[in-house]
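Some structures to go through are shown next.
Laboratory data are not the source of any read-out in this text; all were calculated from the coordinates shown. Note that the structure is predicted; figures quoted are calculated from it, not measured. Cβ atoms are built from the backbone, for glycine too; each structure is taken alone.
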Structure I
Amino acid sequence: MSTERVQEKRLFGHRARLALTTAQVRLMDDQAHAARTMWNCLHHWWAMLPKDKRSLAAADAAIRQARKDIDWLAVLPAQAAQAVLKTYFQAWKNCWDGRADAPNFKARLRTVMSVDIPQGRDLNITRVHRRWGMVNIPRIGRVRFLWTKDLPVGTHADTGNRITGARLVKDALGWHIAFRVQTLDATPQPHTGPEVGIDAGVNLPLALSDGNHQDHDRPPRLADGTADRDKWLRPQEKAKLLGLERRAAQRKQHRNRGEKTSRRLRHVYDQIKQLRAKATRRAVDWQHKTTTSIAKQYGTVVVEQLSIKNMVKSAKGTIEEPGRNVAQKSGLNRSISQEAWGRTVTMLTYKTAREGGTLHKVPAPGTSLRCSACGLATPGSRKDQATFVCKNPDCGWSGNADWNAARNILHLYRMGHALIPAAGRAVVRRPRGVKPATAR
């Protein structure tokens, strides 16, 4: 009997920080602005031409002529310009298929600066030190990047394991390179680990049905009850952020309406963005480590099918019908957005598949109001965000509210209430003779 395992292709990305000189930063900024301008030119060209004359060949000829007529557009490499063209046409295909909105104009201050490198062979990656590697960037030269993950380069690169391209992205902390990596790995064996239900909450980030809760030891609220939007920052960083926000407010008072932002105020804004970006990176790092641990430990992961967009809607209301508890709802919405539940589910989806496990979704209504011990939804059982006390005289179970919801989520899956995607909507799949759970 053969014990060989089937090989499957795996595509993933790896992001690393670049160590650039001042001159290289200026050159990369020029390329990013040229790429954004190329996109806007394509967008205007698309809007002006009639439908019967819009084609990929005509657009290719238009951008080639634009690079000849406008000198500063020539700083963008030809392959990067072709990547802008392909990305723009793909954006329209996604719009026609209903997966995204129509592409629009990219403003200078609201657009992420990025440049695409479509050919992996142009990168010529080498490792020169335990912590540093070198990559070749077109029109820039050899650049160092922080080596935090083994990449398929040198003797490790072949037809199945290689880097197919990269993308240069700039955020508040500087320029980074995101490699597109393709590997050929053996198909994972089915995961034999236990089943677990997970409830995403605010007070307890990830509550597991077996009691192995995942908490990042950062309180979601301050002593006065308001949401802590800077919980991922250290006390010294919070103090610095508060000082920067006060300085920005003070300098903003001296600016007249419609007047251009001063250089000093922009510098303060940049420092605030750097602290915010650092907090976001710490949150994402915690999510990656936590979801990896869950995917390796459990074979079946069950979560709720949440409509987060509807959950974070404002309660402000209208003038005729003003909302109630607007400040409390605003703080709750901010806490939900900070926890990034959708990103957690996305990480669990591909990580469980990589480990041989599966991820399932169940209907969300009633999971936080029903007792996980007796199965009844008694009014008044959910006392607050953190405590659940069953008001059924024959039960009386009490415990963490998120833990109770996680147990209900796993129970729904075992009863056959898992959702399967069909025609863009969720369909309940349950065995014969099993009645649906009561949703209140």
Structure II
Amino acid sequence: MENDSSIAHIAAILREEASRLRPGDRLPASREIMRRHGVSPVTVSRAIGQLAAEGRVVTKPGIGAFVARQPARVNDTADLSWQTLALGDRVVDESVVTSLLSGPPEGVVPLTGGYLPPGLRPDKQLAAAGARAVRRPDAWAMPPLNGLDELRRWFARQAGGDVTASDTLIVSGGQAALTHAFRALAAPNAPVLVETPTYPGALAAARAAGLRPHAVPMDRDGVRPDMLAEAFAVTGARVFFCQPTSQNPTGATLTKERREQVLQVAAAAGAFVVEDDFARYLTEQAPPPLVSMDAHGTVVHIGSLTKILSPSMRVAAVIARGPAAHRLRASQLVESFFVARPLQETALEFVGSPAWARHLKAVHAEIATRRDALAAALAARIPEAEPHLLPRGGMHLWLRLPAGTDEHVLVEEAKRTGVLVSPGRIYYPSEPPGPRIRVTHMAATHLAELMEGVRRLAQALAVVTR
């Protein structure tokens, strides 16, 4: 039997020699290797076989062994700084969105989040709807590019007014709808007006589109129309983003009078209103959306099923008219073609079933119970943290912290204490007016966990303010 150390020795010599040659170059012949090193044909054959197994050489029977071409390797120390210049100075910051979507570590109570807890999601009913949907004829065929006709009609009826299916485009969730709207309605580097505070995902989408968000103040009744008119005049903006119902994070709902005023102000400025109606199904007896009152094509309306059903139910509708509608459809087509038909069919099955009404009733009851329980627990344990208002619906309470509180320190201390809350800073396009946090009542698994979260938050605040 050949000595393994001899084989390893010859293999090492040939490996070194191969490293000095170019791909395709021939190694010395076996006889030459035998002569140089005084080894047997078996030792040479096994050494070359070892290199072939490593992918270093390719053998051609009767001809010889040749240096193989090596696949490109990732070099951890490669200098990739050239990409900075190639990419330019536009920044897509995903950190805030990632933080909002990340689940809590084991044992940590989530008082932040934007979706229903597992126990309230209609998972079984969605699974049944999905099973029925995929049995439909052509369930896996290409859908109409604007979306299934019946699903578009359903969203149009939900919007009300004189909205029709032809005004409606099905897209992959509310966040995708925001991205399409910002890119379609405003040119890069243009100003865009936003309520302040506002949804951080909208700020991220606007900035990713190259837009410059400008704040418009709010009060307990929502955005102030007088300040909106002034902001249009000062900035020259032609887009205003708002959430008129159960706004995130404040919970404010625009009154009917203010809704009319917002439309009048936008029409006078020749501007669009992007209406993110994300909380319509999270608000019992929600008022009619802005789009139902719009007669001039001012409103680009976004309605979604994701918040009320499941994070993976990425189905939403964008409603618009005129050239804006055409551009939005073109944007959808160019970027993603269409929403997967089985998902659209599943959504249509669910909202057309009795499970839809039962689910809405259950969610509305749970929202009211949790909202009131959270407000009572905060009043009892953290009376110095003042809620902006008690919202009609939605998932959140917006808290003003005692003056001088270091918001960042509180959020980190709360995390160490075992509870997650959202820092107020991320909801502002510019400097915030003071320390705030958003607390969510729907992310906790049950009421007992919600109460424990408030206890931990009170403990963290006591540490920070002592």
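Computing relative contact order in percent (Cα under 8 Å, 6 or more apart) gives 18 for which of I, II? So the calculation was done on II.
For structures I, II, calculate distance in nm of label points 7 Å out along Cα→Cβ at positions 266 and 386 and state which one comes out highest.
Working: I: 4.6; II: 3.1.
Looking at the calculated values, the largest one is I.
One of I, II was used to compute mean projected area of the Cα convex hull in nm², for residues 18-97 alone, and the result was 9.4. Which label is that?
Details: I: 6.3; II: 9.4.
Value 9.4 for mean projected area of the Cα convex hull in nm², for residues 18-97 alone corresponds to II out of I, II.
If distance in nm of label points 7 Å out along Cα→Cβ at positions 346 and 394 comes out at 2.9 when worked out from the coordinates, which of I, II was used? Computing distance in nm of label points 7 Å out along Cα→Cβ at positions 346 and 394 on every structure in I, II gives 2.9 only for II. To which of I, II does the computed value 4.4 (distance in nm of label points 7 Å out along Cα→Cβ at positions 10 and 26) belong? Derived from the structure labelled I.
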